[in-house]
1. Comparing distance in nm of label points 7 Å out along Cα→Cβ at positions 38 and 174 across P, Q, R, which structure shows the greatest value?
2. Figure out for me which of the structures P, Q, R the number 27.6 belongs to, where mean count of other Cβ atoms within 10 Å over residues 14-21 was derived from the coordinates.
3. Using the calculated result 36, 24, 12 for semi-axes √(5λ) of the Cα gyration tensor in Å, for residues 150-365 alone, pick out the matching structure from P, Q, R.
4. Match the computed value 3.5 of distance in nm of label points 7 Å out along Cα→Cβ at positions 110 and 286 to one of the structures P, Q, R, and report its label.
5. Thinking of P, Q, R, which structure, once distance in nm of label points 7 Å out along Cα→Cβ at positions 46 and 390 is computed, gives back 5.2?
Structure P
Amino acid sequence: MANFSAIPCSGWDNVTARALLRDMFDAAVSAADPVKILAAHLPSRPRGRCIVVGAGKAAAMARAVDAAWPDVDLRGAVVVPYGYALAAGRIAVLEAAHPVPDANSTAAGRTMLDLVSGLSPDDLVLALVSGGGSSVLASPAEGLTLADKQRVNRVLLASGLDIRTMNAIRRRVSAIKGGRLAAAAAPARVVTLTISDIPGDDVSAIASGPTIADPDPARDLSPFAARYREELGEAVYACLVSEPPPAPAITAEDVRLIATPRQALDAASAIARTAGIEVVSLGDDLESESSEVGRDMARIARSSGKTPRILLSGGETTVTIGDGATGRGGRNTEFALALALELDGRPGVWCLAADTDGEDGTSGGGAGAFVAPDTLARARAAGVDPAESLRRHDSGSFFERVGDLLVTGPTLTNVNDFRAVLIAH
């Protein structure tokens, strides 16, 4: 590792700053690598069979289970977004669409329910759950269709709602989420191993909790239903405003968090501190509109002193899509572009904002973006209008055009967003 602490404030440049920020991001992702950490969280081996089910960025989790228990009677399946599959031995890895479900998502739902049927008290169901599971694992509630579920997801993606509210809605329109998969596995024991991508690590919200009881099954969803009634359709509207179905019967829950956003940010902080850089932690649970958070972070950076420091944060911001939104982007590229505009080329400030799963919304394969003091100048020289790009929510295209898009490919984990702002002015 370079001796970043030996660099004077005037000596930082794009290459050095990017190297430090990328080292921090890589450390955050590595801290949530299930291949490295999952075995320590496994329960006692079952007397009977072990049935593995799962959804989200779960392929690496499945591979780790298969490797850890070679002599256990084990089979099962997990479903992951397209492009996130890898071989997992005795556990089949299915693929489906993200962030809007498709026919393979509903097929995966049927597969999971079939796998957990007819089990005995000696059997163990091991549920591997992480972010991204809400769309790839789908089973429409009674009276709804896949097309209804797709409309719900599209409306939610553009709504700007926080992730907890989104998942409350997803649970209501599902026959598998909100603990219903666990209920179908009775009388087998169910143990859930989960990687958190939720601010506050609310396990019921991770992939909408297929094995976790709904904490608020009677929540009033009528305001959302009324606001979006036309876009949702009458069947979904009726589902959301009618009396909620009875909560599924679930025995004692055994849920084990194997990786969290806090652990990931701690690993990133260690990289910076080893390099002699002060870290100012703003929390692992930041929410609110991406562009507003970006502007706020830029204002903090402008008011900081001259000692090199890093503003570090996680969480899950939102993007509310309005009229004129014709571009590609995600919450991290939107954050980064708003921050760049607010900084307006201020020297000595760099940023990396990215999703730890390697995919930021519709950013064209990007995980997020770098911001440098010359980002806006390079964009304007290339004929790209930064303000117009932000207005059209085209931040992914913007950073791709200027060469500042971070492309990592699938990381096979997901502990939410990573944002690091280096201040060395």
Structure Q
Amino acid sequence: MSEWRGRRLHFIGIGGAGMSGLALVCARLGATVTGSDRSDSSYMERLREAGLDPVIGHDAANLPEGAEVVVSTAIGEDNPELALARERGVEPIHRGQLLAELCAEKRLIAIAGTHGKTTTTAMTAWALRTISADPAFFVGGEVPGLGPDGATANAGWGEGEWVVAEADESDASFLRLRPEVAVVTNVEMDHHSRWGSLAELHEAFRSFLGPARGLVVPADEDIGRLGQRGEEARFDAAAPGPAGLELAVPGQHNLRNARAALGAIELAGLDVAAAAEALARFPGVHRRLELKGSRGPVHIYDDYAHHPTEVRAALSALRELRPSRLIAVFQPHLYSRTKALTQEFGAALTLADEVAVLDVYPAREQPVGELADVSGLQVAQAAAERMGGGPVWWLPEIETAQGALAARLDRTGEVGEAPILVTIGAGDIVKLGEALVTEPVALTEAGE
């Protein structure tokens, strides 16, 4: 086992879902951990609760002497802390490299895929925790009840022999992992700035699966024809789920995720029946069809979907709740993804009765060069062309959207009406749903 005590690790971008989990576990194992991020978040609060003191804002003064530096792909070369580290001759450690180092301490179940990997990882960790396997885990989202004493957690270091890790293909860092059991939920083009073609992406997934002795792959997708050898547990995406499997979270996509999780548990030689029973109490992951609250009779949900397949799955799941009207508010994520998938996003959004589209959340990208003319307006236009006269709103800014949607929702008051509004996207659109829940409802003739 690696010696963690005595190591000093400084995380640049410590408030991210993956980076914060790594920081928490490294501190748990005895390393001295510091870090910074550009803004506050719930992940930063969880670090503080664990006794760490992350800094808001990036500054060279944040970097301790003698510290190893951990970065993610999102950290640019112009970051002052990274620049100082390079001046000192410190070669940064990519988060994927650190994850691989931690996962090498135990038997690894690694879960990859374009869609569903966060929920599938969370389901696997939840089930193993419930059946007393006490795994270590790294999840790219916050899971209520997965931490000590029922706390919300995105990472932990159990005393059992297994570690469950979400494996990220977006920057190819999943290729650093050497899983004993490897899971692929599905494969589609999503990160167009990294992968040039679906064939290239399939080749990367083939390499990811290569070291594993147990493979969990979908029976209905091309990934199932990668030609791998080893013990397999295939899951059928079209089937409703294992006999007797009932979930508290809605959606056929979550039944699919559960089947993949149970396949991994089967190949690990653990109690599948007990794990399936445990998944009936799985509470879901924050920002995955998360009920944020209500505004009058309107239930407001939030979902992290940022690919057309994910948008379609989220809206289909909410349709299972039989709302009187379904309003989708979508914020595209990344200019490159928006450019490549504009028409597909427009088609997916037509599963709603009303659509509002915000402008693109840029994350690490800039609207320059071939991305200069890309905006959310193109997605709104693509949806409008397919909505058959259904309302489509172009609301570029969150503040504009909040005012317009609040006024729209406050006119809802017909007897028996039970609409749903869902905010969708991987950016900061979650703030919109939270604001609609908390701001006062305007008195209208319908609501007085």
Structure R
Amino acid sequence: MALKLSVIGTGYLGATHAACMASMGFEVIGFDTEQSKIDLLSKGKVPFYEPDLEELLANQIKSGKLSFTNNINDLADCDVHFICVGTPQVKRGIAADLTFVNSALESIARIVKPGGLVVGKSTVPVGTAARLRDKLIELNPSADLAWNPEFLREGFAVEDTLKPNRLVVGVVSDRAEEILKEVYASNLKENTPWVRADLPTSELVKVAANSFLATKISFINAMAEVCEAAGGDVTVLAKAIGYDPRIGSRFLQAGIGFGGGCLPKDIRAFMARAEELGAKQAVKFLEEVDSINLRARKRIIELVRSDLANDLVGKKVAILGAAFKPDSDDVRDSPALDIAAQIQAAGAIVTVHDPKAIVNAQKRFPTLNFAEEINETLKDSNIVLHLTEWKIYREIDPSKVKAMVKDAIMIDGRNALDRELWLSAGWKFRALGRSQIG
């Protein structure tokens, strides 16, 4: 008999996991305490933008494999319960807020049927899984808990769930592993690497991976600073070192740095937990990783000031991009929006465009101006900033839009535009880590 699954938390991770598990043939119930979210998902609508997810979710609801509820008792018949709630940064400090995880465990523990398995997917500080397992067994001695970290990339979440590049399971018992192998049987048939770990290692895998990626991004941004000082070109440097198979070319694109709801808060929570464990020195380098990342934003603003004679008051600034990355409407800790807000605070008239994130950006920074069309954003601007590397921005013809702006100055905050194309069209072109010409 096929396993019946529940997913607790229907945010970005939970909604994606629920839809994908249903598409793999399981009966899945998604649970959330927010009625408005349940109502929307039950209609086949997703409260955020993620390519291919809404269609997948709607199809699974239509098939009868997927449903949503705000009644925890509706999950009592499920065999496996996935905890997919958020772990945001605490308001005062850098640690992770485990309020939602703790609440989810307390809620589900009392209704898990005999032999049921609770599986954590949320990103948590190491040691959390063991504590939650003890609590679960205290409340429900026949239940067990495992940890199965998620590795979703926003913009590729469906692909990463259906075709993961590895599956990591933190388990104490062989039975828990057997159940998870049944859940992921279709992936294992495709020879997806399977890594069995203990609970603390499984928790560390996610934060270690994010710390490595954050370090690589900050490394190339640090090299961009050196290139500027020495007259070098960071894009050529990145290309050259990227050919080394020990290094690789991915995440070596210098620019305004990383943001979103994962990397920034995860590396900070990792630092906080390492200090609690007496291992602060081991991850102290992450303080500089975080510092370099935030400094990249300030350096873009310095370029803007230098091109506008250090006088931003009344100047019209066009911002291309609000989301923290393309193919997403996520503006959490978005470098693009942070830069836009700081420039506006200095007296500039800022107009922001983004193909998907305007609604979320307006909620976060309601005093900024937003435009639905790129041309409207560019109109009469004194300077243009490219801050999120959406494909539509790379497709802009600089010769056609030059007549729309007051001053043809482009600052490419992502090193993603064709510099020669913009220069040949008569634009002044700026980018971090490259000679400032034009």
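1. On the way: P: 1.9; Q: 2.6; R: 4.0.
Looking at the calculated values, the largest one is R.
2. Details: P: 17.9; Q: 24.4; R: 27.6.
Going through each structure in turn, the value belongs to R.
3. On the way: P: 36, 24, 12; Q: 29, 24, 16; R: 37, 21, 18.
It was calculated from structure P.
4. R
5. Values: P: 5.2; Q: 3.4; R: 1.7.
This value belongs to structure P.
Where a number appears in this text, it was derived from the coordinates with a stated rule and is not lab data. No experiment lies behind these values; they were computed from the predicted model shown. Cβ atoms are built from the backbone, for glycine too; each structure is taken alone.
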